[in-house]
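A.B. asks: Structures given as structure tokens follow.
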Structure I
Amino acid sequence: MDQKLKYIGKYIPIHDAKEKVSGKIVYVGDMELHGMLHAKLVLSPIAHGRIKHINISKAEALPGVIAVFNYKNSPEILYNAHKWIEGIEVIRDERLFTSHVRFFGDRIAAVVAESKEIAEKAANLIEVEYEELPVILDPEIAKKADSYPIHPDGNHFFSKEIKCGNPDEKMKEGFLTIEDRIETPKTHHAAMETHACIADTDQIGNITVYTPCQVIFQVQLIVSEALKIPRNKIRVIKTTTGGSFGGKGQPILEPIAAFLSYTLKRPVKLVLDRTEEIIATRTRTKTIGTVQTAVDKEGNIIARDIHMLVDAGAYTTNGEAIAVAMGKKTFKLYRIYDQRYVAEAVYTNTLIAGACRGYGSPQIHSVTEINLDNVAKALHMDPVEFRLKNLVHPYDKDPTGGPELGNARIIDCVKKGRELFEWDKKYSRPKQAGRYARGVGMACGAHGNGYFGAYPDFITLSLRINEEGTAVLKGAFHDVGCGTNMTMMQIVAEVLDLDVSKIYIPATDTLVSPFDSAGTQASRVTFVCGGAAKKVAEQVRAKLIAYGAKVLDCMEADVVLEDGYVWDCNSIDLKISYGELAVITQKRYSEEMGATMTYQSPGNPTSYGAHFVEVEVDTMTGRVKILAYLAVHDLGKAINSGFVEGQIQGAVQMGIGMALSEEITFDSKGKVTAGRFSRYHVINAPDMPEVQVELIERLEDLGPFGAKSIGEAATVPTAPAIINAINHALDVNLTVLPALPDRIMDAIKSKTKERV
């Protein structure tokens, strides 16, 4: 570590740690406004159908019920909650309440009452008669031209091809070609805080929305579009967020709460329980991927062909965007100059897909990394050696013409992981006979740093040194529990040489926060927002030096800034605090000690990781135990070492769930069968292995202090590494995630039959 850095690279606790551990923090679910009403959603109990009749009279008659809303008395405006900035073209197919339900959990009504208990009781009194329609759960069936249309224009709504070189011709030249079909599941985000929001409307129609969201300006935009209300009448205030992982990236409840409050002219709170959270918000996108990889005799990849089928669920949301995002990742990890990626997106009568940690990267890399292990096996090559032959090098170009990869250090990750994990020894270890089979696996992953080259990616920040010598940094920062605010504070503290405790970031609020184009998504925060924080702090530092030189009557080169004080290096007897200098500057020069600037992302380098895992499989039950786990990541520079380690450990927990236990399942009629945690199995603390973390800190040229993203990148290689380890242990080819015990037992039985 560079010893000149005082704050960067160190662990400093999250800014609101004391308030959280003491229970003093206020989440939106804790908030109480004067005269506040409570809302309860009524969700569809069937997966597909039209409402023939809805009877709300019993609910309306219940004392304490204020109003009942459904498709008959709510806006018919169609919108798409995926849209985050004006100018993006999206398919609009969602409305507040529907008469045509398309999945189990679709919104059909909302009851507003004086208390939560009354609202819940009234919701149960609503009677709905449906005309049931055919249910399509399988995306491959939905894809067929003659499948029953879930939306008027059919079920296949998007296709895209990304290609470099001539893969068709190159595939013919391969020494061998390995093909796999790999499925990844719909999964639940499992944030501790369920979706919740409060909307309050004043007597002249101004709406204030309190929400634990990821993009306040997106909430403002969607509320405006869904209700046809000018954006200047809508104020959005971000509240403390109890976890998101992408689940709160789209405005789901906010347009509903805003409509209820706007209509009734009273504050309305809407909070989901866990079952509602699972079925009525968003999921990780289910995919079915088919990949063919051709190699020469030496193990060089000469061509690859990937086809991805994206199951968007009942509505479009980000189906197009995630299909494209997955494709872009396939060209950033290996040196494959002849490659084709084709994606198709379809509707099914299943839960709506949306953003989830990694935004398609865990899915696409599961498909490709499991396939690459099979290629290595066919070549009788060590999977690590095979990858080292083909991985990208620092400053490689994207063969599709996308943003440059930057200081890509994935080879360093693999080499370091190989050494620390003792891969060579473990991989070549003779298999033990008996009930328990051990194996090792590894996988690589890649993820981006923002939207540069695809969408507008900029943020405006304002930084001011006030009269007391503290600093206020205003920006639309969305700390979702991962330490965003502290990261920004450390960057500013380092530039200004001001103790981090003296830097304050106010709540994010559309009324007072400068505009940010994208909020917390696309792994852009550290790279883009952190870059902006560094730049604006440098502008303020320059002002401190310039006015310090004037006040001290010295050369700017002689001005020293340290620990919140300014002095002339040739005369250390006189030290002026930043606050004193700010006051003098105001009085003498009519200038404030601050700066406001708009920062545009300078690029989109790639973050990389290689994960290594050892598993033990019980061949009698199909249960998997993780014995050892190592995550090695190229993140340029860790701004906060503790946050980075925590991010990686949490990401691995989510990846283990995707690999072994987490899957939203449906019965034949489309009803969710895993709608609570007793049936939907997240990885709990007793099941977690010790996750060893190793960082490759080779500075990224364009990042603040050399930093780039880690929060999403860290979950990308986990699932394929575990599947590869299971396949190594059992000498099978599991290709359907998660690797549930019954799937493992089926693979063992199939292998036994083949031998017989």
Structure II
Amino acid sequence: MQPDTTKPKNQQYLTPVATANGLFGIILALFVALGLYYSIATPIFEAPDEVWHYAFIQHLAECKNLPVLDPAAPGSWAQEGGQPPLYYWLASQLTRQLLPANYHDLMVPNQHAELGTYRPDGNTSAFIHTPEEAWPWSGAALAIHLARWFSLLLAAGSVSAVWAIGRTIWPTHPLRAAAAAGLLAFNPMFLFISASVSNDNLATLIASLTLLALARLVRRETIAGWLAVGVLLGLGALSKISTLALAAPAIIVLGWCAWHKRSLACFLLRGLLLAGSALVIAGWWYWRNWQLYGDPLGLNAFVATIGPRMPAISLLELSAESQGFSRSFWGVFGWMNLVAPEWYYTLTLAIVIVAALGLGLAVARNLVGQGRRGARNWLLIAVGLVWPAAVFAGLVRWTMITPASQGRLLFPAANALALATAYGLEQLLPGRWRHLPQAAAVLLLLGLAIWVPSGVIAPAYRAPAALSETQLPASMQAVGTSYEGRVRLLGYELAASSAAPGGIVSVTLYWQLERPEREPLSAYVQLVDAGGQVVAQRDKLLGDALLDTRQWQPGEIYAQRYDIFLPADTLNPSQLELIAGLYQRHSDSRRLKTVRDGATIGEVQSLAMMVSISGPGVDGIANPMQITLGDDLDLLGFTLGSDRYAPGDSLSITLYWRSRAPIAQDYVFFTQLLDASNGVIAQWHGQPQDNTAPTSTWVAGRIVANTVQLQIDPAAARGGYRLDVGAYPAAGGENLLFGDGENHLVLGWLRIE
């Protein structure tokens, strides 16, 4: 008897479903595993706003009441105390048995952290990290990790909801649903936020469940389904204000159902059910806000606490932040100050472009059906578009009020974006190859998601390793200066002895602890010009907030790199002095004294006396600028031979002027070199080009180069001198005013040696 080899009629459909189910299970397991990896790789409170989110949770666990926003005394929760409380209450129930008393010990900020700005030499850590955070976790560290795992559980629910939405709207395309789940799950930034303490995770879950409930209502409308949507809208309103925008897709589906039934009563009754159930659940919170702040959303107190955007910004100006916004959707970690390599953003942008092309092709092919089925498909498309559009519109408005150009704030709508991306990627290739772009995108994101914790996050938060004396580089310039017998500066190493204006001077200092320290110490490195003015400075905690001096052992040596960014208007050419000093973290006025051979020298240690600053300038002008003088002149810059001279030397300077309109009178220009008491040691005054071209003859828009010679007083004392320029009417009168209201302009400081 021959075995029956005929396949069931639905076998072709069942096989992809089984495959898709298996793929989704793998995706979900990988998401949870990666989320735990991110949670461990990211130090406590090094995710955006995590410290304030956890402070809200801790307050609920300890005090069992809601915080009140007070801009004058914002509390440890800062502006996050004005967030709807559902996420925080749930997390507090999970951690309330711990009630860690030491959580304030983990909230010590790094005063030198640069949030929102990437600097390759460090200052990435927003907080000082101590062994209290180390494994095995206990106290506050354990409570915070539990709260992170709760967030991860919520995010896993969001991934599952996206899978369920895909299965609902595309019942015959299960692999498309699996791809959508993978695209959301393996977005490295989504993983990063999922593994942190943030109410975004509950908001994203509730938004995803709401879209799922609406999709099912489109397939089969029931009163129980509308009640579920109303409950979800209420829970969303208690999770994050941005979820109020879920009312938009809900109203669209409600309108479609009423139109389909040709019943206004259907619209009104179900609308009352939606609004009533949401109001019962969340209305009390918005009433509380109204009573406390005079604003049901509480945004006035929120903005007053976080601070408004100053100055105000227009939509056109806001568009300049679009690149940072899009990049932070895919991966700007830490406190928005830890970026991936450029190729990372190129790859994620490629996914977006390819998916957008596919969506365009789908529209061009008119793939949506006709008649009743077509109307349902158009409805699903409208719901899928209106939700992220509503969230984005609210985010744009919020960003115009207060600085918040962060793509992660779009995550409550990432569910719809993942579904749209999966659909778009499937439209590019025909037949059995159609899933290839989806698979490539999911695998690419998976690879990035696996790499980011070890390739981007962990290196930024890796504590420095101690060096032995034999490991000190031979190229190190020895110093050997002690700071009050507490820390010794063994030496330094300059990456380069020259730089251009606007460039970077990079120096590595080698520090050695001489005795146990009871507090963190900060170091500062300065570049000082010929007049003793600080041109640029870099401050860092010794140990980069990851291993502060309290954790150093006497005799240990640590290397620390400092990248000092030069202003674009640094005098060109010039010679800058590099100096270094130490101070106590809580008081930068308490600068440690340098000691050599038992004698106190001062507060700073001079390192390199000559860091050469030089560059090509712009259009032949070494020091370009554009400063108005009076009503009709611009100073475009100047060129100077050097910033150091000897008594009796001749100083040559070329000033570049341009008239903005015909000048009715003649001006006399002056250039002078002055000491600290405004005593003149060199000067020139007259009209440009040896008095042959008075300003009344200048052609509007033409640049006039005025080269003058100043003879320095042979009796001039050694020191720094101010180089000034200005002008006054030849017929007499007061000096013309520059744009800042001063009657002279300081071009820079020179030194007489």
Structure III
Amino acid sequence: MTTKKLVGGYRGAEGLAEDILYYGKLLKSKAFDEIGDLYPTIDGKTVIAWLWARTVPCSNPACGHRMPLVHSFKLSTKQKVFVMPIVDGDKIRFEIRHYAADKDVPAGTVNSKGARCLFCGTESKLAHVRAQAKAGNMSAQLMAVVAEGARGRVYLPPDETHEQIANVEMPDDVPDSEMNQNCPDLVSGRGYGFTQWNQLFTNRQLTALTTFGDLIPEIQEQVLDDGGDKDYADAIAVYLSFWINRVANYNSSNCGWDSSWSKIRTVFGRQAISMTWDFAEANPFEHSSSDFDSIVTSVKKLPVTVGGEAQRHSALEKLPYSNVLVSTDPPYYDNIGYANLSEFFYVWLRRSLGAKYPKLFARNTFDKADELIAEPARHGGDQTSAKTFFEDGMFRALQNIHAAANEDFPVTIYYAFKQRESKDGASTGWETMLTAIIRAGFQIVGTWPMRTEMASRMRSHESNALATSVVLVCRKRPPENDYMSKNDFVRTLKAELPKKLDALKQANIAPLDMAQAAIGPGMEVYSRCARVADMQDTPLTVRDALKMINAEVDEYLNKQMRNLDAASQFCVTLFEQSAFNEIPFGDADTLARAKNTSVADLNRIGAVISDKGDVRLRDRDEIKIIDKKRQLQSDRLKRLVDSKCAWLWLQALVNVFKAAGLKGSGELLSHLDDKLEAVKDAAYCAYNICAKHADDKDWNNEFSVYNELVSEWSDILVEREKFRAKKVKDASKGQQSLFATEATT
């Protein structure tokens, strides 16, 4: 046997990547020889996953049956498959069925309030479920089996043999590390009696993970026998240990089943481990849940000609560097306890690599006391002490970065934390970070949004998370810049900020990111000097400066609305006051007169509906400008063009964008000559109105459509120019619209 490395002919790190794949397959082959009988086929098909429902006894003493706890019985929304629970004597059996409509699928049996017994219908409170789980009375029942068929996923009913095979004994030497009991928000399963990391896995999953880990030394010996040296064998072992961690992330009893994509959800769909009722147990020998592709692809891209060095060093101590380029992603106040969560992976790395790296894995769990986050549990529950610890530590860390940073290059700090605004309009997270940066001797010269999150992540802006990280761009502040008066700060802010906001808008910064991006130009002014104070020498704090910057941004956005045509000003104001709901005619008439228009004119152009003494904005479905075949309707297009109303153009554009994508949007805007910026301004105005209602689910759709539209604005204009260059003036006459073939989900 010869390693890929010794064969030659590979560029860069491709040889290492191929060896990881080669020895990874060897590892799986050896493991399958030992435990392959635990993962049988079904009807000759390879099993992808076994879907289980946790069960607890019913709270009704007259019943006492075990209740399946199922969040959703859907298996595939694409194939319209679900599992039907059927009471059969003293048991529940499951059948695979197809559905035509959602109403055909039975409702789940468990939610945040409690569980419903399928036998007697009793509603048991969640406290009962928790108590039964803590008492050791929670088990699991097989609901369905997902296999790989000739034409995709195949869903099969439970198989008694498969259920019995899964019922194996727990290995003797599984990791028995305790979870951090002081952080219940990170692992919600602890409320159900889970106190050790191994309790997040079934016995079969533990058997697989321990088998993989125990085979790592054998693989290292094989690499040596094949001609590799010790360092190379160690490298292979490290990457294969990463793969074992990947298996753990896809192979825990806290992995759910995603019926939309017909695949397993990982443990870490967000920065916490949620309790999962109906869970999916993966087949670690099947490709989709245990492949090496992501590791191999990453390794292939590693540079091999550039030297590098990695050191473990506390940022709270003087850094052993000088004149270096610094780019850092610091902790986010009290948002995420990474040290607690990372132990999910640490316990498995320690098993496979502990003997090779005893210093790194000397402890069953690692010391978390120095992690720079504001976690009250580490300070006796005292929030003030936790806050002080974080703020002082962040200042010390940034001082050390300032001392080590090269003056010719900016320091970039990635900051993705977004805390809900406090009552006075300032954000504690931002305030803390910005204060520490400025105190450490930096001037903030820019804040730019950068896409760092997957579009499919579970968290989104509705859950108070940024679609981006904000990159704080900093330079060392000249030591002579010691003082600025408050009046000079206000005067300079008013003079410079609007121009910078114009530049951000021209760059099509999404409305969701505008507020954070605007902090950069404002804080650039504030941080030019080490200290800003009024005539009484009272310091202007970062919190005060942020409120003043936010006020200037609001004023800028208000001017955007005042730049709109009269009809659009009316529509934006009415949208802010009542959305698409009715108001009395008298109120609408007063508003219209104030905006130098009339209800009659607004009704004539199609902006409002005035009927029986009430007035309301037309909603998008009533302004729809394309038919079911995604063709522009010439009569409605002419009416839109004649309206000269940016608000109507915006609503029509949103409709087309959602139904026909970039090409459709570009075709529609090819009929608009001189109001492009006005339409984008209207989108910003509409978004900011919706943002004020971010906690209201009814506004969520409105909240997102305007943001997405502005984010794609540049690409829409590219499509527009294509249509204009071809002199397509009316796509509904004589030829099929080019955007009939493209749709946006």
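A.B. asks: Where is distance in nm of label points 7 Å out along Cα→Cβ at positions 227 and 347 largest, in which of I, II, III?
C.D. replies: II
A.B. asks: Sticking with this one: Which structure, out of I, II, III, was Rg and Dmax of the Cα atoms in Å derived from, given a value of 27.2, 93?
C.D. replies: Going label by label, the one that fits is I.
A.B. asks: Work out which structure the value 1.06 belongs to, where Rg/Rh (Cα atoms, Kirkwood Rh), for residues 51-434 alone was derived from one of I, II, III.
C.D. replies: I
Readers should treat all values here as calculations from the given coordinates under stated rules, not as data from a laboratory. Note that the structure is predicted; figures quoted are calculated from it, not measured. Cβ atoms are built from the backbone, for glycine too; each structure is taken alone.
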